[in-house]
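Following this line, the structures themselves.
Bear in mind these aren't lab numbers, they're just calculated from the coordinates by the rules spelled out. Treat the numbers as computed from the prediction; the structure is a model and nothing was measured. Cβ atoms are built from the backbone, for glycine too; each structure is taken alone.
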Structure I
Amino acid sequence: MTRRRTGWAWVLATFFGTGFMRPGPGTWGSAAGLLLWLAVAHWAHPSPIPLAAGTAIAALIAVLAGIPASGIVAREAGTDDPQFVVLDEVAGQWIALIAATTRPWSWLLAFLLFRVFDILKPSPARQFDRMHSGFGIMMDDVAAGMYALILVWLVRVFSTGWRF
């Protein structure tokens, strides 16, 4: 007997199938989020404040859509936190990118810091990871994204003398 799948939830939670890529679906999800961010930044040529605002809005939408989508997919897959759910990595990566610029050192730093924090899961990310719900699936990566955002912002501030 085939389990019923809620199509929209699977499409979003796997970020259009990115979550099925191997090895390391979380890294693929983060990379997909970064590539989409780079494409929009290249195409739109936004100044720093609109880029940061647009990134924050995109991350918020991903989180709000990801909570129910990842919860549905986890329930339908019969596991607490399926590895193929990567919308949480996309959202966390976008949060880290809020403080980044289009300079390669900046977005690469945001990418690397987010991956490190996502893997290490310092508190409270670790507590969110144990929640076994759509909220928990999303929020551990939101926390990792926030840690990376703060560090990217600090590096920007101290490397540019407060110029953005």
Structure II
Amino acid sequence: MWFFMITSYVLICFSAIGLIFIGINHYINIWPTQHISFDLFVSLIFIATQTLIIFFFVGTGVNIKEYTLSKGYKLDNRFYKGILALKRKLYPPTLAVTVLFMITVIVDGAYFLGKINEWWFHIFYILTLYYFFKSSFEQHKAFIGSTNIVLAMTENDRK
């Protein structure tokens, strides 16, 4: 659990740096090869990060459900309901930032091919930045919440 959380935080930092560099690279060609290759490189890291975070919470939910069933908490499933509440808050901004990021990369490529106006990139880039920070804060709160649920759930086992 801790390994995946720490890996997620490191990848979120790499994603933030990559997202900022995509904006800079749009105006100043800092990547020595083609412009689109940099966007694709960052998108690999970005999509891997968001996928890892989603699967972390899917796996945590499954583990909490299995643990509560094995300990006989069938009537008191407050731990599982807690992780479901976290997922309901976490998934919409996480999925929104993933979709917006992919649209931003596609629009950036379309602009450099001369197919669309540059304003489309500005609109989607600003929306992606906003949702990235929003989803990062939600992810951080969800990591704290899931850790608290696991600690409360296993309190008797740790004594």
Structure III
Amino acid sequence: MKLRTLSLLLVLGALAAFAALNWSSFVSPTTLSLGLAEVQAPLGLIMLGMVAVLTAIFLVFVVYVQASALFDSRRHAQELQANRELADKAEASRFTELRGFLESELAKIAERCGTASPAVDPALLARLDRLEAALLTAVEQSGNGLAASIGELEDRLEREGGLPTLRP
């Protein structure tokens, strides 16, 4: 329990104990002036009634403040959820927009690459074909030369009798 609530309950309890101990004085009639007239009534009972009415008014005020805070909190939570959903939709929209943009750009690049290949110079293609053929010939000749060198070494080793044959 909060300190304020506890202190308020202690004060109200002390007031109730004071009224119970002095009940005869609270209910004894006395002359009271209302400004225009005078009335015979118990002053203690009237004051105790005023305290009870004020306590009830403050309790209603506290309930009203708590309820309005609760409603404000709920309203803020709903607004926050609506804003969160709006931000999620906007982000999803940006992602789909980005996807569309990337797809269109990739399509443009693919179109450029597809149209660029027929526009290649035929002389360049012929030169590339010649270079490829020359490269294949050079690789084949290197392989043949290497095979011949390995064969020569095997023959020498067999003649000298140093190593057994490597061929099956």
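Between structures I, II, III, the calculation of percent of Cα pairs over 12 Å apart, for residues 80-135 alone yields its largest number for III. If log10 I(q)/I(0) by the Debye sum over Cα atoms at q = 0.11 Å⁻¹, for residues 16-95 alone is computed to be -0.48, which of I, II, III is the source? Corresponding structure: II.
Using log10 I(q)/I(0) by the Debye sum over Cα atoms at q = 0.09, 0.18 Å⁻¹ as the calculated read-out, with -0.38, -1.01 as its value, let me know the right label among I, II, III. Traced to structure II.
In terms of distance in nm of label points 7 Å out along Cα→Cβ at positions 40 and 112, the structure with the greatest value among I, II, III is III.
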